[in-house]
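As structure tokens, here come the structures.
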Structure P
């Protein structure tokens with residue numbers, strides 16, 4: 001079944017909102033102590049990255065204009081999926097706290 005641009009943007013939006021919800025009121029120390037939180041964040045980043053891969057196939061020109069860092073996000077998704085044993089918790093937390101809000105804004109403006 002072909003993917004639509006709107007569906008992929010909705011998937012990214014929902015994943016960003018989930019990440020923000022998971023992290024709300026939490027600290028980095030809480031992340032280190034909560035394996036379920038770690039796994040939840042990792043899964044949502046996998047969804048974001050995979051949706052961006054599919055979006056790139058459908059709308060690369062607009063994607064690069066709206067989300068210029070999309071290839072880095074896809075790279076992080078690949079790390080999560082294939083390098084699960086090398087994920088840096090500090091990087092995971094930084095992305096969730098400092099980059100997901102901007103990504104959400106960019107997706108909403110797409």
Structure Q
């Protein structure tokens with residue numbers, strides 16, 4: 001099988017290299033932020049921060065990390081993932097409604 005990189009114009013190859021470089025920068029930055037969020041979460045638990053503050057903060061950090069995982073590491077931000085995104089968001093909505101429903105049944 002012949003190498004297809006020679007058949008592409010030079011400007012297209014340069015554009016692809018630039019795109020790959022930018023995507024790698026985004027992934028490294030996102031990975032660093034996720035590590036930072038994890039350290040913050042562990043620090044809050046270790047230093048026994050007030051539970052009224054720690055629980056919502058941990059949930060927010062977890063949601064942000066899930067968003068980072070989906071959009072940057074699972075490439076959900078790229079084209080062609082529309083149906084997958086619809087299915088995932090639909091599943092998340094059903095799960096959230098189920099949790100809210102059972103929580104409200106138990107509490108009231």
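Kindly point out which one of P, Q the value 3.6 was derived from, the read-out being distance in nm of label points 7 Å out along Cα→Cβ at positions 30 and 62.
On the way: P: 3.6; Q: 2.1.
Structure of origin is P.
Kindly point out which one of P, Q the value 2, 12, 25, 25, 18, 11, 5, 2, 0 was derived from, the read-out being P(r) over Cα pairs in 5 Å bins from 0, in percent.
Details: P: 2, 12, 25, 25, 18, 11, 5, 2, 0; Q: 2, 9, 11, 13, 14, 15, 12, 8, 5, 4, 3, 2, 1, 0.
The read-out comes from structure P.
Assign the value 18.6, calculated as mean count of other Cβ atoms within 10 Å over residues 38-45, to the correct structure from P, Q.
Values: P: 18.6; Q: 12.4.
Going label by label, the one that fits is P.
Quick note: the coordinates plus some simple rules give every number you see, no bench work behind them. A quick note: this is a predicted structure, and the numbers were derived from the prediction, not measured. Cβ atoms are built from the backbone, for glycine too; each structure is taken alone.
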